[in-house]
Structure 1
């Protein structure tokens, strides 16, 4: 029987390193046999931005979106192809637009997660809207910022309700810093969120489909050193909880390529940021963990197109809230039930069986690629495009050494 060819679209912004890696691995994977007895080949193409007729039929079966969280024209194209053409999207543009960090906090609080105390405060400066003055004069209640902050407690963070990449985030230790940060917020809508002081570890987990990598994160370090290579920084129980929370967030919001940040203090896991429309997968950030990310992305996207996994635009929040609202369930029991729902959403058992049977060579393909001159050329070009000339040798040695460590650990 003839090969079935599946086209995967890459909707990209400025990044070029991981797309080149993904494209290379797709080529090396080539043709695989599927559960339907036919042979399948997945190919990728970079999506261009141009006028589109709402009745146009797309070429793509799946699109990896890394752009539409800030560029609205392609976001509307994603909505069109998902609503009208059933194109599979790893991240729902609908929930990322409406369920930003604020809504994500609200939902996860209801589910019983240990989200720090959080308050939303009104805009500091009037909005540029002719109706604002009348509405504010009639309905806006005056409030005491210091008293509101006291309810949260110092130290705390002020951060945009919908922000990303740490933009606009300030640590607040006293009333002077509180007023300075609020004055600087302007027309941005801000949260005040309690700080988790004395935490033991900052865990950042990257989840792609039903696969999760939990990494030790050091936000105070420059980007090239933030992910520390450490395989034993969490206990088994805490690690299981971090993974469960990460996958819970993703299944709940229909996000399948997303990162979650949690602060671990003792045995308590406090998720603090888990709505990331464009999670960091740069080789100069992930380094050691970059091959895993590419392996997971390859496996999940191929699984989705070959098995014709159906997109689910509708969210089934009632099933999750029924668990969260049940007073007879302990926190641990709720986590167990959430994990069951996430495994059901991601078809975890079916995915694992598919990978074992049809994608068992992916790890070897990735290893061969990482040890090839093609990969080293990509690394050199990325470093030269990212850092000034006088730092090229330093960072080539830095990232080369980390990749060499991954090669030794996987040989």
Structure 2
């Protein structure tokens, strides 16, 4: 007889008896999806892996601690046969056939009446991949196809248009330290679905080139009204575009809430009644030192790290940083936005007890192709920055961890 491809279908197993024979690795992989489907799961097996046993202890499945017996599948809607006993598997498969129970076999797919597809989910969509070949199936290929489709949906490289009306609003998206691959999956997906993107200069610029032509990209650095009105102008732009029914992404460098003024924008949107989603991002305070081979903590060297803003000098009345207290800490100090103030910062730390020989590293354009690392000490950092022409954006790391790793690790 000519062999035909499987017919794809979604089983609604909520509350319906599902029997799993065998409590080994196959059951451990398959049970979570059956539990998520709401199936009434009965596991028949004298033994089980610790993870499967935990599911039974939690009441997610009913465990019958014995081998398969005739009649176990009589009232089932669906069965998974996955024991190490081939003879028992064959008998169970025959019982399933007799009672018209769809049955998956882990040891002999050709003898089964059903196959388990490679599945994955993304934002309410389930992707299930089955081969069309009855024989010679390659599960690794179906899994790879599944992964490619799901990843494309998650990161926005595979965009399916929404035919139902989307709810307008704003997403404050942390774009990470600069490398476009370091934005979160959710952030990249929302970016791909946006009508308007208001972008910081420190956001991952390469991602903007991937946007469709109809997307309006607004450079936040060029929004008018002058330097001191820039944030208010950005807030107004977010509100105005969202009120026009558009999906707006505010693309920021790093994380929206780590010196990103994200809460100010959230407050402005809340006052205007605009729904807002906050998507955390990888902060440059941790990722950039890591990219340069510097761990912000290390056993026996630093048990804590502190992140501060250096956009105002220690002697500036606007500064909220307790620099004398920081000088007494033994851990790592990470300074953001402090390149032009590093001389006065170093002087203040030394004046309050920090050793002038404390290692300092400045990592410019971290995680990008232009990344470079410049090393100094508190005593020499000011002249080093001038001599090496270090420019923002750069993350400054102060502490013994600077000397821990191999210099220049990528």
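All of the numbers you see were taken from the coordinates with simple rules; none came from a lab. All values reported here derive from a predicted model rather than from experimental measurement. Cβ atoms are built from the backbone, for glycine too; each structure is taken alone.
What to note about this one:
- Value -0.58, -1.08, calculated as log10 I(q)/I(0) by the Debye sum over Cα atoms at q = 0.13, 0.23 Å⁻¹, for residues 91-170 alone, assigned to which of 1, 2: 2
- Structure (1, 2) behind the derived value 36, 26, 24 of semi-axes √(5λ) of the Cα gyration tensor in Å: 1
- Of the structures 1, 2, the one that -8500 was derived from, the read-out being helix-only ellipticity at 222 nm (-39500 (n - 2.57) for each DSSP H run of 4 or more, over all residues; to 500): 2
- Taking relative contact order in percent (Cα under 8 Å, 6 or more apart) as the criterion, the top structure among 1, 2 is 1, with the largest value.
- Which of 1, 2 yields 5.7 [distance in nm of label points 7 Å out along Cα→Cβ at positions 139 and 243, calculated]: 2
- Source structure of the calculated read-out (Rg and Dmax of the Cα atoms in Å, for residues 115-250 alone, 18.8, 69) within 1, 2: 2.
- Among 1, 2, structure where distance in nm of label points 7 Å out along Cα→Cβ at positions 75 and 219 as derived comes to 2.4: 1
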